[in-house]
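Each structure below is given as structure tokens.
Readers should treat all values here as calculations from the given coordinates under stated rules, not as data from a laboratory. All of these numbers come straight from a predicted model, not from anything done at the bench. Cβ atoms are built from the backbone, for glycine too; each structure is taken alone.
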Structure 1
Amino acid sequence: MNLIRATAAALLGGLLVAAAIPATAQKYGGVLRVQTDANPPSLSLHEESTNRTTWPMVPVYGNLVWFDYFNPKEDLDSIRPDMAERWEWSADNRTLTFTLRPGLRWHDGKPLTAKDVQHTFEMVRGRTTERLKLNPRKLWYANVQGIETVGDLQVSFRLTKPQPSLLAILAGSYSPIYPSHIPAADLRKTAVGTGPFKLKSYTADQSIVLEKNPDFHVKGRPYLDGVTFHMIRTIGSTAAALLKGQVDAAHPTFTTKPAAENLRRADPTLQFAPLVASGSANLLLNAKKPPLNNPKLKRAVGLAMDRENIIKSVYQNGAVLGGAMIPQPWGGWGLTEEQLRMLPGYGTGEKDKAEARRLLAEEGYGPDNPLKLVITTRTAPTYQDLAVWASGELKAVGIEAVLKTIDTGQWFPLVARREFQLAANSTGLGLDDPDAVFFEHYGCGSQRNYTDFCNAEVQQLFERQSAELDIVKRRQFVQEADMRLQQEVARPVLAYRMYYHPHRSYVKNWIPHPVSVNGWRFTEVWLDR
């Protein structure tokens with residue numbers, strides 16, 4: 001069976017049809033209770049790269065523009081006004097000007113002005129005296145030459161060259177506007193935004209409580225009185241909380257296919273919104289330290305990975321093939337199945353493993369002298385399952401990989417310091433857009449380019465697609481770059497998981513997006529009870 005097309009027909013089509021028809025009998029009131037599995041590293045959206053932060057914090061903040069909640073497939077046509085009521089490109093496509101809504105106020109009552117917008121993105125660009133402690137998406141704005149304001153309600157982004165993606169970048173959850181009157185350091189511990197909900201309390205290891213913002217700029221929204229995020233760490237405990245009615249819905253990445261099937265059997269009244277998500281299972285190869293600084297050994301590791309095998313064995317067909325970009329048809333830019341099948345490890349398992357053994361032998365490794373590696377991952381079961389599977393694939397070509405697990409809280413500092421040989425990883429994309437993905441995860445010098453991949457030809461493709469205004473030509477450049485990334489073993493993508501988004505039937509307008517950090521402002525969600 002054609003795995004990608006079959007899944008698309010069964011899942012994406014049904015979801016898009018449902019999403020296109022908003023419910024018409026909305027009710028006001030009630031507190032939505034949702035599960036989250038860990039404390040956020042901090043509350044600062046601009047400094048973090050995990051949905052443990054976006055899940056509770058996105059509802060607090062506002063953006064200049066925002067993706068249409070009822071259209072999960074995010075693209076330039078689905079961008080809607082948010083804090084800006086309109087925007088306009090200059091004739092040369094090098095200046096993007098926004099006009100803000102008048103009368104907007106921060107949750108502390110102070111007025112929002114264009115200076116707040118300017119301050120936010122100049123800070124992200126590293127052009128202010130105030131610095132972010134972590135700045136993972138600085139390269140998203142590398143093409144911005146300057147940010148200028150006219151009065152309190154107009155702000156313009158001047159670009160070095162045309163960049164159609166800038167509007168999409170500004171619509172994502174990782175591009176909120178911060179209040180310039182509050183130090184960025186304070187926003188790691190509290191949150192002051194303009195969004196539909198205000199932060200009421202945060203108790204570590206227990207809950208994050210949001211309450212309705214009565215002054216939200218969208219008339220009649222939100223429907224809910226509040227949202228409470230309950231810290232429930234394990235799959236078993238989360239399932240029990242759902243079945244007992246202690247929570248109304250679970251974290252976007254909680255439910256794998258086996259977990260969803262168990263929940264369905266236990267309670268047929270539970271609802272699910274299955275969707276291939278932007279989180280890919282992948283490997284990080286430290287190509288700056290021996291032994292994987294040897295290109296042949298690096299390639300051998302990539303050739304050992306049989307993607308069809310992980311989809312069937314680890315994810316029990318609850319995943320699909322993909323490259324750097326979300327695969328089509330769930331994403332707008334990714335490789336097609338035909339293109340993926342042309343790549344090593346995408347359906348040619350034994351042939352590729354034989355080539356891996358040949359490369360190892362050329363470098364002096366074999367049955368009597370196996371290459372020995374340490375594969376590091378997080379303690380969570382889903383990560384350990386991935387690492388154990390990868391170890392088995394490596395063993396099949398003569399590589400001995402010892403598993404090392406660390407706590408999730410230590411993971412991001414460890415990979416940022418490059419203290420690993422090989423790591424089993426999961427990467428959630430912040431946006432289904434090539435500029436966001438390529439420059440953040442594969443761009444030369446990026447903080448989140450954990451494998452330190454840097455190829456001048458591929459970087460040139462990144463730059464070329466970014467400035468291309470013709471979407472057909474741009475997609476060709478994007479797919480060429482994606483193919484090169486897989487061939488170069490930049491960060492071997494193993495599979496894109498499906499998430500099932502469990503929720504109670506009375507939770508209405510529950511519409512996940514493939515990019516799991518986007519969409520969840522809960523502005524449109526209401527409770528039918």
Structure 2
Amino acid sequence: MDSQSLVSILMIIATFGLYIGISVYNRAKATSDFYVASRGVPPFWNGMAIGGDWMSAASFIGMAGTLMILGYDGLAYIMGWTGGYLFLTFLLAPQLRKYGRYTVPEFIGDRFDSNPARLIAAIATIIISFVYIIGQLSGSGVVIGRILNIDAMYGTMIGVVIIAVYATLGGMKGITWTQVAQYIILIIAYIIPIVFMSLQVTNNPLPWLSYGNVVTQLGELDRELGISEYFAPFTESDKAQFMALLFTLMVGTAALPHVIVRFYTVSTMKAARWSGAWALLFIALLYLSAPAYAAFSRFILMTQVAGSPIDSLPAWTKNWVDTGRLQVADANSDGVLQWEEIVISNDIVVMATPEIANLGMFVIGLVAAGAMAAALSTAGGLLITISSSFAHDIYYRLMNPQASDKRRLAAGRWAIVLSTIVAGIVALDPPGVITQIVAWAFALAGGTFFPVLLLGVWWKRCNAQGAIAGMLSGLIVTITYILLARQGITIFGILDTGAGIIGVPVNLLVTYLVSKATAAPSERIQDEVIDLRYPEQMTYKDGEVWMDESVGK
């Protein structure tokens with residue numbers, strides 16, 4: 001093992017030890033600890049935990065690589081993911097928090113007074129979270145595979161063991177505070193390399209201000225090579241796909257069960273809103289940095305690697321070729337590596353760039369630790385969501401309402417272990433790159449939940465029959481379109497990653513029509529829906545709004 005790998009391993013072990021320590025210290029002792037951290041997390045720290053939960057392997061590892069390869073067209077990811085938080089913060093999160101449940105399936109089951117709706121929502125939550133976690137395990141495989149100079153498949157196996165152990169310990173209470181630590185580590189690990197790259201390329205330590213000049217130079221290089229310009233719009237996709245992907249990511253963000261549940265961990269509706277505001281700030285730090293990362297990475301590759309003799313490439317290329325995520329070949333046999341002869345996976349750009357830019361062992365190790373923090377933080381949230389959907393919504397609410405806290409916690413922890421193993425097996429040979437897999441999860445979340453949650457909160461006439469029909473039709477249509485698009489069968493050129501724009505309107509229309517064609521919900525449920533729109537000190541009752549008893553009517 002070389003010294004570089006040793007440094008990376010030591011930094012990952014140190015941070016992993018920190019996460020385990022936090023999880024043990026905040027170990028869940030009751031179901032409210034395990035599922036919603038006893039609703040006692042302050043908004044600032046919850047916003048940071050949301051940032052850690054959100055900054056998945058797709059964001060940390062895949063985002064800059066996607067932007068580097070797609071250029072302008074990759075901005076749909078940043079705009080969609082960020083815009084979705086506005087939907088969530090203003091349209092859903094405070095109202096869902098006021099309803100006071102543990103999970104999205106529990107809200108749907110109780111809001112529509114329907115166990116079939118609860119079961120469908122729980123199964124859909126497990127499917128969505130399962131797809132999402134495949135991307136996180138694949139990301140951990142990229143990191144571990146590079147550190148140990150082994151195939152990413154074997155790195156994934158190691159990642160499965162690490163994540164399963166970590167997530168079963170603390171439940172939501174432990175994961176909340178580990179996600180705070182993970183966010184701090186990953187954002188430092190993300191920003192330090194681009195500061196150094198900015199100094200190296202532009203002599204300016206502020207990459208957010210300097211990378212515009214680099215983009216201009218990239219356009220000139222692209223024109224010289226006769227390839228599509230880096231920042232020219234709609235060269236890698238058309239407008240329909242761009243808008244479909246943007247829409248899919250926005251509605252998917254607002255409907256992801258593992259993100260929504262983070263807003264259940266605060267004490268009030270106001271705290272839920274502030275959590276969303278802080279989360280947007282923390283998320284923006286990375287998303288404003290990703291385009292700079294992509295531009296600097298592409299510039300260094302084009303100017304310092306492309307054009308080099310094939311027999312004297314930098315040492316880092318062999319290390320990444322060994323992982324199976326980089327291919328270099330002298331296709332025209334001229335002895336020189338051309339830009340077109342470099343095939344680099346989206347998923348390795350962030351991990352490889354510190355080596356490409358020769359930033360030193362410490363920075364390389366820091367980025368590896370940050371990437372693992374990103375994968376672990378999101379995987380932890382997803383596993384808790386899978387666990388709660390099975391142990392709370394299916395096992396406790398439907399199968400065994402008399403189950404003790406001990407049995408419910410045991411069921412939840414077993415659900416985590418088994419789902420991690422199964423997802424890890426799929427991630428050994430991932431069906432796509434990380435950002436693509438994650439986009440499927442967003443399409444499924446939006447297609448299944450967004451219309452039902454939106455109408456469930458803001459339309460009192462929405463009923464159980466409409467919700468059930470909407471969720472089933474949205475889920476089936478979205479899955480079907482993803483599979484068909486993978487085979488080249490598309491509508492208006494919309495790819496599998498934009499499937500939400502097909503599933504969401506179907507769900508919305510079906511939910512509305514079926515609700516209108518069947519009996520209205522009970523008066524009690526309709527009053528509860530109207531009540532969600534008012535602050536917590538106000539209650540809707542008997543056709544009037546009442547203040548808290550201490551204030552009076």
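Assign the value 2.9, calculated as distance in nm of label points 7 Å out along Cα→Cβ at positions 247 and 391, to the correct structure from 1, 2. The read-out was computed on structure 1.
Structures 1, 2 were shown, and distance in nm of label points 7 Å out along Cα→Cβ at positions 383 and 415 at 1.4 was computed from 2. In terms of mean projected area of the Cα convex hull in nm², the structure with the greatest value among 1, 2 is 2.
Using relative contact order in percent (Cα under 8 Å, 6 or more apart) for the comparison, can you identify which of 1, 2 gives the largest number?
2
The value -8000 for helix-only ellipticity at 222 nm (-39500 (n - 2.57) for each DSSP H run of 4 or more, over all residues; to 500) was derived from one model only; which of 1, 2 is it?
Of the structures listed, the value fits 1.
With distance in nm of label points 7 Å out along Cα→Cβ at positions 143 and 463 computed over the structures 1, 2, the top value is the one for 2, the highest of the group. Out of 1, 2, which has the highest value for distance in nm of label points 7 Å out along Cα→Cβ at positions 183 and 359? Max of distance in nm of label points 7 Å out along Cα→Cβ at positions 183 and 359: 1.
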